[in-house]
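*Asks:* Multiple structures follow.
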Structure 1
Amino acid sequence: MILYASAIFLGAFLLFLVQPIIAKQILPWFGGSAAVWATCMVFFQMTLLVGYAYADFTTRKLTPRRQVILHVILLVLSLAVLPITPDAAWKPVGDENPSWRILGLLTLTIGLPYFILSTTSPLLQAWFARRFHHAIPYRLFALSNLASLLALLSYPVLIEPWVTTIAQSRSWSVFYGLFVLLCGYAAIASLRGTSTVDAPEQGAVEATDPPPGAGLQLTWLVLAGMATFLLLAVTNHITQNVASLPFLWILPLSLYLVTFILCFDHPRWYRRIVFIVLAAILLPLMAWYSSSLDLKLVVPMYLGGLFVCCMFCHGELTLLKPAPKYLTTYYLMISLGGAIGGLLVGMVVPYVLTGYFELAIGLVACALLLMFRTYKQAWWAMLALAGVVAGTGWGSYKAIEAQHADSRTMMRNFYSVLKTRQHDDPVPFRSLVHGGIMHGGQLMDPAKLLDPSSYFGPNSGYGRMFASLPPGPRKVGVVGLGAGSIIAYARKGDTFRFYEINPQVVDLAKTEFSFINNTPAKIEIILGDGRLSLEREPDQHYDVIAMDAFSGDSIPLHLLTREAMAIYMRHLKPGGVLAFQATNRFIDIGPVVATLAAELGMTAVLISDSPSSETGADYWISSTDQILVTSNRELLDSEKVRSVGTVIVPPPGFRVWTDDFNNLVRVLK
């Protein structure tokens, strides 16, 4: 038991630890988008499916000896790809489809080791059941999920804040080598004679039980797929509005794993009536609040709802588990369901739906599944569940309707959901919205088309900076195009060069807004990730580099590292200005920017602007926090900046962020 438990535990620990390790390394290459994690999850789920299929096929079709020989060979071959470090050649260079590029990168970087790890739990459980005929191995599945949970929880607390990503990859590779030795020994040991250990659980079934039928297997698949679908939908909803970081990916995934642990550990944890009632209460509430941006309210609600719904799905799975001889088929269907759920959210939805509708769809589907699994209950219970379905459906409909409300256009791709909307009272104003967050806009009065608005008002950090710059032609680099609102400060002779990763943003900036077409300045647009584009370009000699890239309300934090600053400084003229959009409800990037500035001998100044609601100006001029970083004393001492600016002092002991290190916890508001 110790041998099999140890191999399963280490394998599951490494299986889930590698997920945030590899995803964090490639996140900066693809714009810091939350969709990177969703695409990674597709790879993890699909590889897990292949691993479970391998375990099922080899267990049923190969003799024990041939199965062990094959697996030992694969274990040895998997060592050839170590250490697991992504090749920089996979960095995107333009408008490639990022989903397929991420999948290809992951396949070549961690494909074979991840496949081997994914086979471990079902394969070793099958070997255990074959060697000890009367022992039921399902609690080993709970142990596997416990190890996975410990890996995820240890990452943001013990690993991410203290260990660089390179050291993470190398350490993981060393422990994977130890796993290969342990798993290989367990494989050889499984060929030894059988034992007659008593069953650790009651209700052991005889080998004569009939095989699971198609209907039962379909139920396994649907229950598993529903849990995974909700996991990714809830994760997307959270990360698009805070930040796309492992710290926030791990919270919902950990709850998902906890439900596996509890449900497969012992029947006492899943009280059917309790979780059915809780799901019936939470599903309509989640649907009604799915369009809310009050994350202090909705995040706990969604995490609690996710836990309850996954307890229902996984609890129902444990009620339907087969005899041990069919466990590889059982796990295969669970994995297939998870893969389908992951594919729908990660690969299908971004290219089929025009908005973030998957959460609403998932909530309605879960309510229907709740009703289906309890259809034999009393009439009053069925009537109540029908009310739950109706309430969830109505709330979901209203949430989808809210996304369409006041929308002129609405579109979606890998990076985001984008829409434009226009309000004509008290003044005509058109805005660009990403998720639920506005990202620039334009006054539509023909006489005011080039007036500053949104986050670029005259009293904002950007407005005061441009007013304080010396006369003469300016060359400005801007990471993030949005509606193009910053062009309001462009003059004849100026050059504004934009770096935009999302081609749909460029299309909307040209068709829905007129800054690009009306400005007297020269406008250049470079398609691709801003940092990667700057990294490849020769020195541009910018007077100003503006960091205005966002994903929903989240900031791509790979733009705030020592390596990123080195790139900016190469392109910035002596005495030039770096301007950072720091407006965010949950993250304070001030300490990060100040520490980076101090390292370069520069000063970081925070300028906050809160337009008065009494004048109605806040309708088209937003409240902002913006940081100017420069060594230009003349600009810092100008009346426009000095009168309202606050010098940010680096906090004592605050560690400089690098590509290998950042600590989101320290900058949460």
Structure 2
Amino acid sequence: MERPRFVPVEAPAVAPKALDRAIDAARDALLARQRADGHWAFELEADATIPSEYILLGHYLGEIDEAEHRRIAKYLRARQGEHGGWPLFHDGAFDMSATVKAYFALKAVGDAVEAPHMARARAAILARGGAARCNVFTRILLALFGEVPWDAVPVMPVEIMMLPKWFPFHLDKVSYWSRTVIVPLLVLMALRPRARNPKRVTVAELFTTPPKEVKDWLAPVDQSVWGILFERLDRVLRVLEPRFPKASRQRAIDAAVAWVEERLNGEDGLGAIYPAMANTVMMYDCLGYAPDHPNLVMAKAAVRKLLVLDDPERCYCQPCLSPVWDTALASHALLETGGREATEAARRGLDWLVERQVLDVVGDWAAQRPEVRPGGWAFQYANPHYPDLDDTAVVVMALDRCDRERYRPAIERATEWIVGLQSRNGGWAAFDADNTHYYLNHIPFADHGALLDPPTADVSARCVGMLAQLGYDRTHPALAAGLAYLLKEQEADGSWFGRWGTNYIYGTWSTLCAVNAAGLDPASPEIRRAVDWLLSHQRADGGWGEDGASYWSDQPRGEGKVSTASQTAWALLALMAAGAVRHPATARGIAYLLATQQSHGLWDEESYTAVGFPRVFYLRYHGYRAFFPLWALARYRSLLRRDDRQARPSYGL
């Protein structure tokens, strides 16, 4: 794909009154979406997999809400790609696992296999080798429905629960999301229940070879030494697992259930993420819990809370809820805007956040840092075992810029936690410290490549920016190590990788804000190379846009099919952090935002500009079009009002 290149023409003049009107309209639209108790919570949309799995969960349990499933099916049909399948992000390439799940779900709802959309999907699947080519989690789902044998799934014995901490594989060595998904799944894989599937829906037509005749489900794609070693270990475990003593197996199942129940998290669910919640429901079901058992009732309620039911014609299931993240970002945007009404709304949001700081639960992060006191914020309404370093740093920066004295206890406790969770390489991860057992990415079960939670540039930048904003100087050990980590992580082209937002635009914005706050000279070669990279990726319309394909190493960076408002805002915030407030490219980016703002005050974008797991799971935060463009416009206005010596933001974000 040939990308429209930036043409260095004279920048359009930005009329101050037009800028004021745009900011006022966006501010009012954001204020109108604040909840009565002060917080914000926007929809969080993933690809077709979660809505498809929600339908299939109903068929697994034999609890089918026909009307609700028809509404989800309408949502799924509308997201089918021109290639016949379903992508991982808007207008993306065909994805085998997403397509198999969507086809299965639509067939379960009652779509005829001869229907044009089903025929196109089936042809696309078969042309690419059939459903046997789907990933491990999809094969587990198919095994639960009896569509493939359990030999199609890598061995993960439930006895994992009993392994000592020193063992090469232990739950403490994988990410929070892997833990919460795996533990109830271990029970399912040990007991091998069969879906009730009252309509007897099958998808045998999606296989090029009958599943029972597939000779080797585990021929390693990964030909590394670790990949071959783990594949051979899997073969040994297949022989040994049926011979494991029944007594030890039951003890391991009991340990898994106890682990889940300690973290059940009320109606916010295990890990507060859909896959872990759904596995919990199926675990309790296969263990024979009565339909009115409080834990099973609560687990089902947690799943249902993820449904978006506002539209009477369609609905979908979210992967999780994002109120803490949304409220923190909305508060930043409003504080940037200024004015009594915006500032008071931000304060109400921050008061809501302070009440949700996790101070009394020692979470899983303590396995690596037992001496550290809790003090962070989770991403969701409640998830106390799994506070998020990224969220915590963003919340702290908002509290600090609003009223440092008012929020001092919360700020100090959170800062203590963040400093305590710094990894040995100087960076920060999302949930844990030193979660860097990279050899585990080679186990057959980890074909999604997202088993671990290592430090990343974007989260590290948030933590560095927070420390710098709070007044830590570059001689402080935590800030010095974090800054060194960031500079080491800069790509050869001048950009930074963005793990949790799409992608190099996001990572470069995050890092430039942090190094600016830390006092790095704007004339330094690191900042100059980053600015040059951003300028070279401005599109012909003045905006920036990058899609999820950039997470594949053979795809271009910083590029996409369209400009987006949120990514344009990130690029603008990055340029302003680097001192390029009056650069023509900045003015052109501002002009793009002014030209694309809609009559409702916000911006329309269908692109998925966030990431769950690179190359596996992408996200669309509906709030991004509300926070970030307003933030960039307001910062541009405030910096233009300063003289040139002050025309750089002083905040870490």
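Bear in mind that the values in this text are calculations on the coordinates, not laboratory data. For clarity, every value in this text was computed on a predicted model and none was experimentally measured. Cβ atoms are built from the backbone, for glycine too; each structure is taken alone.
*Asks:* With mean count of other Cβ atoms within 10 Å over residues 348-355 computed per structure, which member of 1, 2 shows the largest figure? Intermediate values should be presented prior to the final figure.
*Replies:* Working: 1: 16.0; 2: 19.1.
Structure 2 comes out on top.
*Asks:* Let me ask something additional. Given a value of 1.00 for FRET efficiency 1/(1 + (r/R0)^6) of positions 324 and 500 (r between Cβ atoms, R0 = 35 Å, to 0.05), calculated from one of 1, 2, which structure does it belong to?
*Replies:* Working: 1: 0.05; 2: 1.00.
The structure behind it is 2.
*Asks:* Using helix-only ellipticity at 222 nm (-39500 (n - 2.57) for each DSSP H run of 4 or more, over all residues; to 500) as the calculated read-out, with -15000 as its value, let me know the right label among 1, 2. Working shown, then result.
*Replies:* Details: 1: -17500; 2: -15000.
Answer by label: 2.
*Asks:* Let me ask you something else. Given structures 1, 2, which gives the highest value for mean projected area of the Cα convex hull in nm²? Write down the numbers at each step before the final one.
*Replies:* Working: 1: 30.7; 2: 28.3.
Going through 1, 2 one by one, mean projected area of the Cα convex hull in nm² is largest in 1.
*Asks:* Looking at mean count of other Cβ atoms within 10 Å over residues 252-259, point out which structure of 1, 2 has the largest value. The partial results should precede the final answer.
*Replies:* On the way: 1: 23.4; 2: 17.8.
Sorting by mean count of other Cβ atoms within 10 Å over residues 252-259 in descending order puts 1 first.
*Asks:* When relative contact order in percent (Cα under 8 Å, 6 or more apart) is compared over structures 1, 2, which one is greatest?
*Replies:* Values: 1: 14; 2: 17.
Structure 2 gives the largest value of relative contact order in percent (Cα under 8 Å, 6 or more apart) among 1, 2.
*Asks:* Something else now. Between 1, 2, which one scores greatest on distance in nm of label points 7 Å out along Cα→Cβ at positions 116 and 372? Intermediate values should be presented prior to the final figure.
*Replies:* Details: 1: 3.9; 2: 5.5.
With respect to distance in nm of label points 7 Å out along Cα→Cβ at positions 116 and 372, the highest-scoring structure among 1, 2 is 2.
*Asks:* For the read-out distance in nm of label points 7 Å out along Cα→Cβ at positions 20 and 428, a value of 3.8 was computed from one structure; give its label from 1, 2. Could you put the intermediate results ahead of the total?
*Replies:* On the way: 1: 5.0; 2: 3.8.
The read-out was computed on structure 2.
*Asks:* Output the label of whichever structure in 1, 2 has the greatest value of FRET efficiency 1/(1 + (r/R0)^6) of positions 316 and 460 (r between Cβ atoms, R0 = 41 Å, to 0.05).
*Replies:* Working: 1: 0.15; 2: 0.80.
Looking at the calculated values, the largest one is 2.
*Asks:* Kindly point out which one of 1, 2 the value 0.50 was derived from, the read-out being FRET efficiency 1/(1 + (r/R0)^6) of positions 84 and 228 (r between Cβ atoms, R0 = 35 Å, to 0.05).
*Replies:* Numbers: 1: 0.90; 2: 0.50.
Here the read-out was taken from 2.
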